[in-house]
Structure 1
Amino acid sequence: MSFSVLLQRLAPLHLLTRIAGQLADCRQPWLAQYLIRTFVRRHKIDLDEALVSDLTTYPTFNEFFIRALRPGARPIAAADWTSPVDGTISQIGRVEAGQMIHAKQHAYSATALLGDAALAKQLEGGCFSTVYLSPRNYHRIHMPCDGRLLGMRHVPGKLYSVRPDIVEGIDGLLAINERLVCWFEHPQHGVFALVLVGAAIVGRIATVWHGLVEPKRSGQVSEWHYADGATAPQLKDLLQGVEMGHFQLGSTIVLLMPGSAWQYHPDWQVGQPVRLGQAIASRG
């Protein structure tokens, strides 16, 4: 076991995450601006892409972190499936016998990841892509295709870092960490899912139809169902490329596509940096 993995197992990650969240929400100008400017320098953030590039207009670090991009900064490719985020591809593959392969050929269960055996069965034989978002990436998440919102599930869990070296060192990490599972119906191809995986210092995850998703104090799974359109009728149908949520600090998404004859775009390869709207796959 590496020192980094050992530190993850021993550190009080939930406590550290709460403290980091309070600092990131602080509205004291001197602290907010110090955090923002230090972050910009350290991670070489391209402010030309931001809708608002004047750092003094952001009252908190979090509001800077989830900043919007200017129109046209991320064109959507002409493909059936496009990248929902900026990041780096960690893994691609198929869901086979209920299992998904990740780093160093470690397998983990689709049922464990999704928190739902029935949903995992629907996605059996489909494709999955895992994308890691580093702190410097744009952290809003967008729809990879058109979809009708069916449900959302918050699954409590650990807050291990999702840095690639940590994921390699902890078996099934993505199915152990806290995560938000959102599932949709594709207009032609059936159910697909987006899993937003939380991590150390990721204070919160939000969706456009719900806002910030607060874990239950009891530590139990929370579920919301939208199939009847009663809870979020105005956001029931979401178009490819529109925003669906955001992370506060770096994390990972897993996109599970329904089984079909998808042909991956040549640039959609493990280890490659990707941008929101980039082509993932189309019908073969």
Structure 2
Amino acid sequence: MRIGFIGTGNMATAMIKGILKAQAAKPEEIIAYDIDGKKLEQVQAAFTINTAASAVETAGKSDVLFLAVKPADFPELLCRLNETLRKKNPLIISVAAGTALDYISSFLDYDASLVRIMPNINATVGEAMTAYCTNGRPDEQQVKTVERLCSSFGKIIALDEKYFPIFGVLAGAAPAFSYLFIDELARAAVKLGMNKKQALEIAAQTVLGSAKLVAESDEHPFELIDKVCSPGGITIEGVTALQEFGFSNAITQAVRKAYEKDSKLSGEKK
């Protein structure tokens, strides 16, 4: 099975790295193209994969084709690839944010097997949260291929496309919220006298371990909070201070604002 990538930006590079590290494919089974020759050279040098001279060549040699380009590039790219894609009929996987399956298929004159995925930046360290949906054309084996490849750089879930905007906030924007939380924890420790580097290491590992416990535990996060809070102790003091100064409302509003912005941008595209 030959896997193609059109576009070799940060997300595509992270995905290729994960796929190879998990041995979901061999370097010689991956072929890539990027309009930016320098980017393509860097990816080829890093992973010893095959490169193509054009997007058309990549599409013609791929059984699975990742489209990792900007949404604005889709109309011109798909129209240029249409004939090749119709003949080759690969499994097409779009990585473009905010780009619906119906929109993609509107540029193709055949009934393509389409999948839309939404990984997040944490694919860089093999811990992405990825959602996927299909247009109903991919068969069971192709869906398994999507799950196997995406599992190589994190976790993947099937999700109705109508929920992708919400997922985009929880998985796409929320990493920035998490980074901000980690940084604020560290800054607070610095204010109390701790070295920033040490504080960041401690805060990052604490958040990492806490996330792992939530993901692997059968208990609700509030049950875990109760376990950490001793009566009259320091943790409950901190938790009540977070609530008092608007922590819960700030998170809710951040999610709402990001979702509203996504809805506005989606409306402008239409």
(Q) Of the structures labelled 1, 2, one was used to calculate helix-only ellipticity at 222 nm (-39500 (n - 2.57) for each DSSP H run of 4 or more, over all residues; to 500), giving -17000. Name it. (A) 2
Q. If you work out distance in nm of label points 7 Å out along Cα→Cβ at positions 160 and 176 for 1, 2, which one comes out largest?
A. 2
Q | Identity of the structure behind 13.4 (criterion: mean count of other Cβ atoms within 10 Å over residues 24-31, calculated), options 1, 2 | A | 1
Q.
If distance in nm of label points 7 Å out along Cα→Cβ at positions 56 and 240 computes to 4.3, which of 1, 2 did it come from?
A. 1
Q) Out of 1, 2, which structure matches 6, 25, 30, 20, 12, 5, 1, 0 when P(r) over Cα pairs in 10 Å bins from 0, in percent is calculated? A) 2
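Using relative contact order in percent (Cα under 8 Å, 6 or more apart) for the comparison, can you identify which of 1, 2 gives the largest number?
Sorting by relative contact order in percent (Cα under 8 Å, 6 or more apart) in descending order puts 1 first.
Each value in this text was obtained by applying a stated rule to the coordinates, not by laboratory testing. Remember, it's a predicted structure, so these values are computed and weren't measured experimentally. Cβ atoms are built from the backbone, for glycine too; each structure is taken alone.
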